[in-house]
Structure P
Amino acid sequence: MSLLKRLKKNRKIGLKSLAILLDPDKTTPEDARKLAIQAREYHVDYLFVGGSLITNDQFSGLIAQLKKDCDIPVIIFPGSNLQICPEADGILLLSLISGRNPEYLIGQHVIAAPVLRQTDLAILPTGYILIDCGRPTTVSYISNTTPIPYDKPSIAACTALAGQMLGLKLIYLDGGSGALKPVSAEMISQVKATTKVPLIVGGGINSPEKARTALEAGADIIVVGNALEENPGLLSEIATCVSEANRNNTGNKQKHLQK
């Protein structure tokens with residue numbers, strides 16, 4: 001089953017997923033090896049690799065290391081058209097629909113398209129929506145765009161709906177690296193209710209409680225990244241939250257079918 005079909009099927013049946021975001025600037029090959037072992041142990045579903053600004057040459061090597069040490073799909077989370085690696089399984093082709101900078105709506109994609117066509121990467125067209133979660137982020141600075149205000153869920157919902165109508169296959173709500181707080185439950189639930197495509201939520205998910213809140217609000221995939229550097233034990237706790245959410249969803253569906 002293709003990555004996109006898998007994502008759509010999981011959304012349809014209510015199966016929640018966990019992704020880890022690895023920053024090549026902060027992750028050594030040895031770190032990647034250890035993380036791959038942990039990811040296998042805790043049944044992580046996806047490994048995202050990339051960032052807004054990469055200042056070293058470890059990007060391709062990191063992906064190769066992950067592919068060597070586990071069979072979890074490795075998906076590129078690109079900050080620019082330079083972040084392409086044929087050894088990955090797929091790429092989130094991010095269109096920054098919360099901003100109005102044409103370079104990140106379509107410009108980078110035009111440059112990347114002929115290169116991507118020569119690879120076997122699964123192309124995952126994604127509406128990327130940056131949310132103001134308490135502090136300026138690298139992505140807002142690099143992209144020269146203004147995030148959607150934290151307390152404006154209706155704007156996020158309409159933006160996501162427009163992205164879906166334009167043909168984007170995924171929506172990604174992101175508070176950005178080092179967010180002081182996660183995307184609000186109200187915003188997640190409004191976007192989920194307004195759209196029919198898989199919903200990814202990341203940024204500021206640094207505790208089991210915040211992970212549980214995002215899942216209950218409607219996130220199909222939650223993404224953790226920087227928080228794992230500060231608290232390595234967090235992965236097992238959040239993985240447990242995802243497993244519990246899936247067990248609860250299965251139980252509720254069975255009860256519904258028995259009525």
Structure Q
Amino acid sequence: MLKKRIIPVLLLQEGRMVKGKNFKDYVDTGNPISQVKIYTAQYTDELMFIDIQASLNSRKTLLNIISSSAKESHMPFSVGGGIKSLTDIREILAAGADKVLINTSAFENRDFIKQAVKKFGSQAIILGIDYKYDDTINQNRVWTHSATKQTIAEPFELSQIYEDLNVGEIMLNSIDRDGMMKGYDIDLAKKVSKTIKIPVILCGGGGNFDHLVDVFNKTEVAATACGSLFHFGDNSPMRARSHLKNQGILMRSIR
């Protein structure tokens with residue numbers, strides 16, 4: 001059985017970490033390099049950077065942060081935000097990232113993803129699915145462009161389409177639960193993780209360690225991605241890992 005992972009998510013804006021609710025109302029949460037050092041000391045499984053600006057200037061800042069972070073730590077890095085070309089992927093991986101997270105471009109251009117997988121390998125490509133519940137139709141719908149554009153796609157069906165692209169992982173991110181710290185979307189996570197054969201990362205809603213326990217006990221999700229859980233309060237990946245191990249969940253051992 002694969003060991004479960006906990007992935008802190010660092011949202012970046014103008015070189016600083018930020019955190020919001022429902023993909024808006026962002027507040028500054030500190031210096032990303034300082035946080036990387038803390039997560040390194042905590043033996044964190046993996047780290048994810050997402051550039052929410054995704055502009056030319058922010059990309060340069062992002063690459064510098066990745067490069068500096070890679071020098072500080074040996075944990076794997078995933079990086080997302082505005083990735084539209086093979087050149088974008090190459091630059092990010094060359095800066096020290098291990099994987100890239102692609103969202104809007106994956107939805108709009110499946111051929112791009114096929115080329116990326118062929119060029120860089122399945123293990124380097126994570127496809128993100130941001131979704132929100134639509135009360136008018138009583139169904140989830142996928143949103144793109146940093147949750148500013150609703151599509152007619154349904155996240156469960158899209159996850160199956162993405163699996164066929166031979167990518168390494170899929171990340172489900174609930175816009176409704178983002179930053180709310182009230183728990184993850186267990187229902188969709190269970191449905192997707194039991195259907196597709198590639199690892200699923202679940203994001204949106206983590207507020208305490210028992211929320212993580214619920215995910216790993218009730219679904220086949222491979223990893224939980226957390227932002228607010230570690231930004232607000234004195235929680236840490238090390239304490240989370242200890243709590244999960246005490247609940248009988250298989251986690252990476254610290255040597």
Structure R
Amino acid sequence: MSITAAEVNKLRKQTGAGMMDCKKALTEANGDFEAAIEILRKKGQKVAAKRSDREAGEGAILSGVNGEGNVGVVISLNCETDFVAKNDDFVSVAKTLLDLALSEGVESKEELLTKTYTSSSLTVADKITEEVGKIGERIEIGDLRVVRGEKVVAYIHPGNRLATAVAFEGAVSSEVGRDVAMQAAAMAPVAVDETTIPENLIAKEREIGKDLAIQEGKPAEMAEKIAEGRLKKWFKEVTLVNQAFIKDSKQTVSQYVASNGGGKVTSFARVALS
């Protein structure tokens with residue numbers, strides 16, 4: 001059957017696929033729009049399979065807070081190239097996924113993939129497959145972190161390559177919250193405090209400190225003590241609340257928060273492109 005330019009354009013606007021792809025899909029589907037959309041989706045699935053071995057090292061990382069201000073989400077939508085990552089449509093999809101994660105109260109990227117994408121009949125997983133077909137690159141949700149607290153503040157670094165969300169207890173102003181969220185972005189802490197650092201990281205750092213002391217010629221007994229001293233110094237460098245506050249190095253982050261309302265940091269999430 002004959003496919004008109006208006007029909008092709010309508011399908012293109014509805015799916016975002018290329019004109020020739022839309023025309024081929026409509027021709028194959030004998031003008032049936034729903035069937036043509038399914039054909040384009042299957043094309044996306046084929047592209048996804050072909051791209052599955054490609055590295056999705058670029059992308060858009062966004063963060064946000066729910067309406068109540070007590071839940072924050074940091075999400076990374078990954079792709080292959082910086083060109084795609086900066087595309088407004090791609091960033092818009094990432095923003096929609098962030099809003100959906102917040103509104104649906106999801107706990108993981110696996111859960112988000114099962115949710116319905118906006119007003120369409122597609123799941124998020126199907127929508128990502130559709131985007132793969134349109135763009136021709138591997139696309140995936142690289143990471144999704146959730147934080148909860150009495151107050152949560154989110155920060156997105158310019159360029160959408162790094163974002164954070166920090167949870168607080170007590171009286172914390174938006175300005176103080178943003179300062180700490182920016183601190184988490186800039187200083188890349190591994191944990192809130194030393195009690196939340198994974199044991200394997202502590203053991204590794206302790207071993208490194210001991211080996212360095214032995215290489216410096218210190219006896220084994222002394223090396224153990226030196227390692228513990230270096231470990232305490234490391235705690236101050238990699239734990240958010242014990243880091244020197246970037247705007248005033250004379251106080252720690254916890255001291256800064258406490259002296260500006262009496263609150264405290266309880267958790268944070270940080271996601272960045274490598």
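Values quoted throughout were computed directly from the atomic coordinates according to the rules given, and no laboratory measurement underlies them. Here the structure is a predicted model, which is why all the values come from computation and not from measurement. Cβ atoms are built from the backbone, for glycine too; each structure is taken alone.
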One of P, Q, R was used to compute Rg/Rh (Cα atoms, Kirkwood Rh), for residues 19-58 alone, and the answer was 1.02. Which one was it? Q
Re mean count of other Cβ atoms within 10 Å over residues 3-10: value 22.2 computed from one entry in P, Q, R; matching entry is structure Q
Identify the structure, out of P, Q, R, from whose coordinates Rg and Dmax of the Cα atoms in Å was calculated to give 24.2, 87. R
Consider the structures P, Q, R: one of them gives 6.3 for distance in nm of label points 7 Å out along Cα→Cβ at positions 35 and 187 as calculated from the coordinates. Say which. R
